[in-house]
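Undergrad: Each structure below is given as structure tokens.
Derivation of every value follows stated rules applied to the coordinates shown; laboratory data play no part. All figures in this text were calculated on a predicted structure; none of them were measured in a lab. Cβ atoms are built from the backbone, for glycine too; each structure is taken alone.
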Structure 1
């Protein structure tokens, strides 16, 4: 099977070819590896090979389909999960993650692990451990983060679908940057075990990036559900998520908000993305209303998110040191700086931020009393250039002194948190809401810029709204098809 033929099919379509014996799993793996050999040196999406020898005895809904997993939170027994960090590049996982085992049970052929930022801590995928991943639509641009390698691989046609996870937008941001579908399930619906019960109090969840809604839905059917050692058993829908594709979502009332307290003036293309979505939604009979203000305190939510993120990163660094005995030099400057800010956070301040999640959730719940969905851009700007967020040389030197003298915690008394909100969240101010409130959200590729870059739009749903998001996404996919768009790597 050559690339042109391989690229015609999504994961569901490839699985049908294997089931009908029109193609073998070995042939599909060869096609995927050939495509990877052709493009991966330029996009740097796959950072580790996984031994794979598919047989004709594979079973499951995706038997024989090539697949990639993220090098964080998706452990493959016997291979390291680097978390994008030099400190963990040689530390093998003892067992498969639950989500990886479910993918294997579904018959997927996992042959590689994908690029990401160190510990998934940024919305770009640029690490010292692996080097930057690049966007197939424009190699000078980022594919987003933290599941940037997975998104780049799918957009480049290496695989039709790839493993991802999302603690602050890490499925939806890369999906928006690369012209893909990215669904973040609600809190607790997908597993993070067996090593971890839940990440960031359940804010981080497992999922995929894909080209089609039906793949996203069917993959959610494969991985959703609790595990015996998990913190709870999630409520499951009455019907499969795959069965929602093609079902009418009904006439929906959708509230729209583009400006953010973090980014009061988003890029004109972000407005254009939403305007395009509103036009299609209106044509489909939905009621869409512009909101005069955000249905939550987005400035406060951003601060709460970063505070919790820094504390979580401080623990990540400490845990990596316990496991690998790695010195500070094995971690990136930005990581050490954020970890220092996390360690400087008082326990009371941290618990305050965690408890304020309930305040954000209540305000969003009041919004959902009047609306079915919230619509925003996924990105406030087109995908930035690789290296755009590198620290200036002067700040690097100053940071090195603070880290060497162990005084970086003093930065908490400066405006650095405000600067980090502006610099790191300024182009992605919309996605953290769904993580802190535990609500499902999806990014759909409904817009390409004048320069030919993807820029997705996001829908946020109330609790257990995954099925509604899938029904609407499939309706929009039919009205405005995107899966045939191919990133031409120049």
Structure 2
């Protein structure tokens, strides 16, 4: 939106902006923010920045927690969800003291370093990606965890379980597990998705389309156009911000949780990708498998070879693995194919334009920190190109059939993705060298990620009994 402070200040004056807001990403992928009156905005804001406690963001030890963030003026946007007229900017994290400068573990810095590494190798100019945002919209959500009481209650007025509701029921309820592209009058959140889409367009994010997804209890999708990784990481955070806040504005609640409902379809974040050099799509070859070039196949080989470790970043919640189970179009097999939704990597059969020829990584979900996940995917793909990892020679396919229809002996030959976050973290412990190339990731960052996931999530969830365990074991 702006390149110079003078432009920003003039805009603030002309549009009677009252507050300036700064958004900073945590290690887990949540935005935190801080706001100042416009009168306090000056040159020092963009040189000295503003100090904060990095340990509260998941980045450092308490004794080394002093950090500062410096806003990126080019990311400025009007925040549509603040009652007081506010302009917001995304900020970069800097260290303080002997190693003063950009913090090596800042997720925004990771995408910059990964992109620079790609450019320095001369492989490509741009890593273009397009995530599909799947999410649920609920009308009521209650949850609580106490030592004597664990409860989750969710309600969606369009869900089939409300077909016999006596409260303002007009009879149009979404069919269970058969709500893909559901039309009006069943699609009660159509206008809300349109409002979300219009907000995203106003904020400079190109939306391809929106629609109801398979899940009958309010599952939806908004898909965006391809964009370069650096800007798309920011746009992913903006998209989640808009979707959540627009839902709340309409007295509803949106969640990107991969598996909020037992028995319903889970929500993923499939990521479409391609490489461009001198404006040309490096992934297209009319004579290649499914129109893909050798570079594309090597890129696929790298991602599949490192996919088990990648899941520690692309599927970083314990809930992620409740989605990655057979039977819900969620990929669990380490392989590639055309038009096959049971494969980790799928080549969309509907893409005819050579400049858009691509493939998608289907296992990822939106609980990931997009800066970290996108960077890790790129590093795996680069490793595939540099080391010429042929996915077919490695036994990854193509499998242009539903792998679950293959004979068991054939299925057993196909590697499976990790079945838990703990298993994915163990894979990352064994396979991380490709992330260190070019100084993009560092070992301290990876060790801190693994430690936080074990201590703050896995160990916290493990001791808590579930209602299903009572059903299975109470009378034994």
Structure 3
């Protein structure tokens, strides 16, 4: 097993108070018992594992010794360390689980989680829930696979207000945008089909497409979003194209209107469905929100959600598509869960009724938190390179000369969980980038930056890493993810 793959399975193994080798051994033992490390599989060498986890070789050796003493591995002279115990029967669990979801399933006390960018529950939310439930109408037997009529109408009106006339029959309400993407993957993609995405994108989408057995191809990014010429080379052989053109996750770029028209026309010419994930579009902090791609062609499939603008706990997302696609999605939705919870949908109707006010409040909060995190990071770790995004909720940060996956492992020991670049990449790779959200309360963000500074100061070789010249291209920086200049926004373009 490759050391990088094992590091992904290990997750947040280094959190806790025991000695590092004990924590590592315990986590490895659990993976072997669950069958996630295959029987007779060869583990990475101690040296390779130590390098990947940013630990000493002695720590890796001690952990393997514990496994050997427990009868779980054997050392074969000249061959390596092999698993001995047969795994339990597999249960179809996702084999490549994204670290973005780890804190949701296995939260760690006192750990500041920077992997999931999500807003806290808004003030006054319980009162809004009580009002929405108290005024809700008759929902019949309660099963509405496409969504309750009032919410579908509210979402259609939302698009109409953005210059995109929409009928309720074009809307399917989902349990968050994640389910919408998963349903689209099931509808359009079969094993072996090609799905084209930005080379860095929303990890939940990557997981959804991988779950269908798709072949995922990543398109390079520029400072203005996806590279249209590069997309043109791939679209002809694609079954589906999925993009995040507004405040792109994770880079924060915005696809200009002219490029958006070219992308829509390109997909239409080849008859390839185009999915526009515009969940972040309403989080514009320095100007008006970008228009949905469907403004340039009504065949575009749009995915939206209230999770980033309002709160993820509501679990209200949707898909806007042509009537036929919407009907097909509704059938899949019926099989999945018979329809999103109608109480949550009633709350969604109430939220849409005051969406303008709530959006302005959310934008003010995010703008203040963005500016605070930018100031704190510029002061604490001036060698880190990033732009201040005009919207969204994250910073895309380059750690000059440092493997971000290994630094993320190291930062866990200082009480911070990071989402590093390879977790958002369409292809297996390493890089120098991390994604840091500015969604946390001020005190928590300040403490997170303080811990990151301590981790950075202690990380071997971090302070000796060379600084890149402002405006230097990726060929100078050695990072395949840095597909546009790592220019800092307080420096002139070079």
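Undergrad: Here distance in nm of label points 7 Å out along Cα→Cβ at positions 254 and 286 has been calculated and equals 4.1, so which of 1, 2, 3 was it run on?
TA: Among 1, 2, 3, the structure yielding 4.1 for distance in nm of label points 7 Å out along Cα→Cβ at positions 254 and 286 is 2.
Undergrad: Another one. Taking mean count of other Cβ atoms within 10 Å over residues 390-397 as the quantity of interest, name the structure among 1, 2, 3 where it is greatest.
TA: For this comparison of mean count of other Cβ atoms within 10 Å over residues 390-397, the top structure is 3.
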